[in-house]
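Coordinate-derived values only; no laboratory data. Note that the coordinates shown come from a computational prediction; the quantities given were computed from them, not determined experimentally. Cβ atoms are built from the backbone, for glycine too; each structure is taken alone.
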Structure I
Amino acid sequence: MNSTIIHVKDVGPVLFERSKRAKHVNISIKASTGIRVAVPHGISFQRAEKLIQPKISWIKKHQLKYIKAEKAHKTKFNNEDIDKRAAKLMLTKKLFNLAEQNGFTVNKVSIRNQKTRWGSCSSLNNINLNIKLARLPEELVDYVLFHELVHTKIKNHSKVFWAELDYYVGDAKKLDKKLKKIKLAFL
C-alpha cells in the first residue's frame, strides 16, 4: 500500500503516503490539499501515526494559519489569468539573461504549473520554474531566478549558498520570507 488516510484525533483526515525521497517522517500542510505525512520505506503507517502525535499542536497551529491565509486571499488564482506563452517567454529570457550577465551555466529550462515549488535546479543544471512566477513582483521573480542560478554552482542551502545569493539579491533571507508569505495565496 502506497498511501492511506487516517483520521487523527483533534486534526481530522491525514494522508500518509510512502515516499522514496523521505528519510524521516515529514509533515506538510496546505490549504488546498490538507495534511500529508511523507513516510520513508521501513516505517509502517501505524508507526508514522504514533510519531506525529507529539506534533499535533504544531499541526493544528499551521492548519489555522492556512485557513486564515485562505480567507485573507479570497481571490482564487487560476492559470487562465496567465498568458502562458508570454510568461514562458519572459521567464526563460530573463533567466538566460541573468545567467549570461553573471557567469552561470544553465542546461535546459522548463516552465510548468507546479504545486509545491517556485523553482528547482537539477544536478545537470536543468532549471524548472513555476509559471505562477509571472504574477510575482519583479524583486521576487529575480530572487527565485537567482536562487536557482546559484544552485547551478552550489547544490545545497549551506551558509556559502546564502552568502552567494546575498551577493546577487541583497538580503536573501528577507526575500525568502516574503516569498513564503505570498506562496500561501498562490499554491
Structure II
Amino acid sequence: MSGTVIDYYLTMNSPWSYMGAGRLAAMADKYGARVNVYPTKFMDLFSQTGGLPLSKRAPVRNAYRLVELNRWSEFLDLPIVVQPKHFPADDRLAAHAIIAAQEKGLNALGLSQELGRAQWELEQDFSHMGTVAAACDRAGVEVSALGDLEQYDEQFEENTKQAIARGVFGYPCYLVDGEMFWGQDRLDFVERKLAG
C-alpha cells in the first residue's frame, strides 16, 4: 500500500527490535511505506503497562527467552550474542541519535538497526559516542548532521508517553495505519497488511 505509514516503537535494549529492523526496512521499500521510528524508555513503558524487566521475570521465562533468541537468530541467519556484555546499556545517547535522524529526515530506521547491531552482534556499548558515530557511518548518516543530541531527551520522554497512550506495551511494536502488531514475529502480518 503505497503511502502507508508505519509507526515503529522500539527500545534499543531489545534484541527483538534489532532482529526485526532489517525486515521492516525491506518491507517499507517494497511497498513504498514510510516508517516513523520512535525510541522509547522501556522501564517507563513496562511500569505502566504490566511488563517486567528481565531481572524480575521468573528464571524459566528468562531461560526460554535465550532459547528463542537462538532459534530466531538461526532462522533469520542473523548473528546475535544472546547475552552481550553491555546489556542492559544506558540507551539515551543511542535513542537521541535516532530521534535526531528521524527529525532531520535521515536514515533513522537504518541507524536503529546499526545501533542494535552494535549491542547484539558486535558487543559494543552504545552509551559511548564512538559506538554511535560508527553506527551512523554504517547507516550512511553523517553524525555531525545530528547536532547536539542532548536536546532530544524531552522528545524521548514524549515518545514514551505517546506509545503508552496508543496502547504499546512491548517491543518492537508496529502500528500500520493505526493497527497494532506486537513483536518481530508479527512482521508476516505487517506484510499482509501492507500488501492490502
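Once relative contact order in percent (Cα under 8 Å, 6 or more apart) is evaluated on every structure in I, II, the highest one turns out to be II. Each of I, II could give semi-axes √(5λ) of the Cα gyration tensor in Å, for residues 131-170 alone, but the derived value 27, 13, 7 comes from II. Given 4.4 as the derived value for distance in nm of label points 7 Å out along Cα→Cβ at positions 59 and 155, which of the supplied structures I, II does it correspond to? The structure behind it is II.
Among the shown structures I, II, from which was the value 0.94 of Rg/Rh (Cα atoms, Kirkwood Rh) calculated? Clearly, the read-out refers to II.
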